[in-house]
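So, here come the structures, one by one.
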Structure 1
Amino acid sequence: MRYHDITKDDMLNGDGLRVVLWVSGCSHCCRECQNPVTWDPNGGLMFDEKAKQEVFEALSRDYISGLTLSGGDPLYYGNRTDITRLVKEVKKTFPDKTIWMYTGFVWEAVCSLEVMKFIDVLVDGEFIAAQKDVQLYWRGSTNQRVIDVPAALKKGEIVLHCQ
């Protein structure tokens with residue numbers, strides 16, 4: 001897996017102060033995407049042990065609420081195995097921290113993936129420029145949903161995350 005940046009103390013990509021991992025690779029290529037530089041799966045840097053330790057060190061701070069995975073797309077086919085491995089380790093090491101994930105895939109297409117067992121909130125759906133709304137919390141267009149993953153998995157239906 002490759003990545004473009006690790007942002008610390010981020011307040012825009014999920015609830016609370018967060019660490020954000022911006023991964024490389026996206027097959028959606030949404031018009032007016034805010035991060036087209038992340039589309040290329042071969043772009044950015046290799047997510048190696050040093051990068052992982054940077055994420056874990058930032059997550060160890062008491063005031064950090066958790067990890068957000070964005071990009072690119074963490075669920076780009078080439079990222080899925082590494083992302084699943086990473087979130088398992090994050091949950092084991094930091095069980096009280098939340099994990100948010102942004103993906104262009106819709107819930108119905110990814111809800112059965114193993115990775116979802118470790119995700120707290122999923123923001124799903126492609127960004128649609130015609131549905132852009134800057135007043136929305138944690139999403140860019142009205143078609144996107146902020147999903148409470150544990151509740152959705154338990155109930156077998158979409159449960160929206162409270163704002």
Structure 2
Amino acid sequence: MSSTEENLQSAFAGESQANRRYLFFADKAEKEGYPQVARLFRAAAEAETIHARNHFAAMDGVGSTRDNLMAGAVGEHYEFTRMYPPFIEQAESENNKRAQRSFEYANEVEQIHHRHFEAAMKAFDAGQQLKDEPYFVCQVCGNTVAGEAPERCPICGAPASKFKRVE
């Protein structure tokens with residue numbers, strides 16, 4: 001990999017993280033009664049998204065839908081098999097319960113995402129469309145379900161009201 005390709009990957013990661021960070025900062029500013037500061041953070045987040053999109057395009061990061069499904073499945077598989085297990089162990093050994101819970105939630109949800117991507121790829125390969133239905137994402141742990149939100153999240157126990165509908 002060339003130095004420029006490495007720089008693109010680093011820039012993409014940095015811009016992506018800045019986007020999320022600024023959106024979280026905007027939420028906090030809004031809650032503390034600073035709507036214009038929140039607006040500034042949201043505007044900066046939007047600009048960071050543009051930068052990330054440009055860097056990703058320069059890396060030829062978006063392929064065909066089949067390629068993108070495969071990339072999603074491979075990425076999720078890596079996270080729940082190789083990335084999160086040692087993170088969980090480390091947090092447990094350091095008695096960092098908040099980090100451990102965060103990693104455990106993510107690890108469980110990445111397995112669900114992997115199954116969703118695998119099912120979508122199977123349907124895609126068979127020339128079938130996925131069922132037209134919304135997804136619901138638990139705003140506590142990230143659990144992602146198709147169709148309708150469960151009464152209680154099976155991962156974190158949150159009520160159905162904590163699930164966000166995604167069209």
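Values in this text are rule-based calculations from the coordinates and carry no lab data. As the structure is a computational prediction, the values presented were derived from the model and not from experiment. Cβ atoms are built from the backbone, for glycine too; each structure is taken alone.
Where is Kirkwood radius over Cα pairs in Å largest, in which of 1, 2? Provide the component values of the computation, followed by the final result.
Numbers: 1: 15.7; 2: 18.4.
Result for Kirkwood radius over Cα pairs in Å over 1, 2: largest is 2.
To which of 1, 2 does the computed value 15.1 (mean count of other Cβ atoms within 10 Å over residues 84-91) belong? Let's see the in-between values first.
Values: 1: 18.4; 2: 15.1.
Derived from 2, not from the others.
For the read-out distance in nm of label points 7 Å out along Cα→Cβ at positions 4 and 60, a value of 2.9 was computed from one structure; give its label from 1, 2.
On the way: 1: 2.9; 2: 1.3.
Corresponding structure: 1.
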With distance in nm of label points 7 Å out along Cα→Cβ at positions 28 and 148 computed per structure, which member of 1, 2 shows the largest figure?
2
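Assign the value 12.5, calculated as Kirkwood radius over Cα pairs in Å, for residues 20-67 alone, to the correct structure from 1, 2.
Working: 1: 12.5; 2: 12.0.
This value belongs to structure 1.
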Out of 1, 2, choose the structure whose coordinates give helix-only ellipticity at 222 nm (-39500 (n - 2.57) for each DSSP H run of 4 or more, over all residues; to 500) equal to -6000 when calculated.
1
Structures 1, 2 compared on distance in nm of label points 7 Å out along Cα→Cβ at positions 12 and 124: the greatest is 1
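Out of 1, 2, which structure matches 15 when relative contact order in percent (Cα under 8 Å, 6 or more apart) is calculated? All intermediate terms of the calculation are to be shown ahead of the outcome.
On the way: 1: 19; 2: 15.
Value 15 for relative contact order in percent (Cα under 8 Å, 6 or more apart) corresponds to 2 out of 1, 2.
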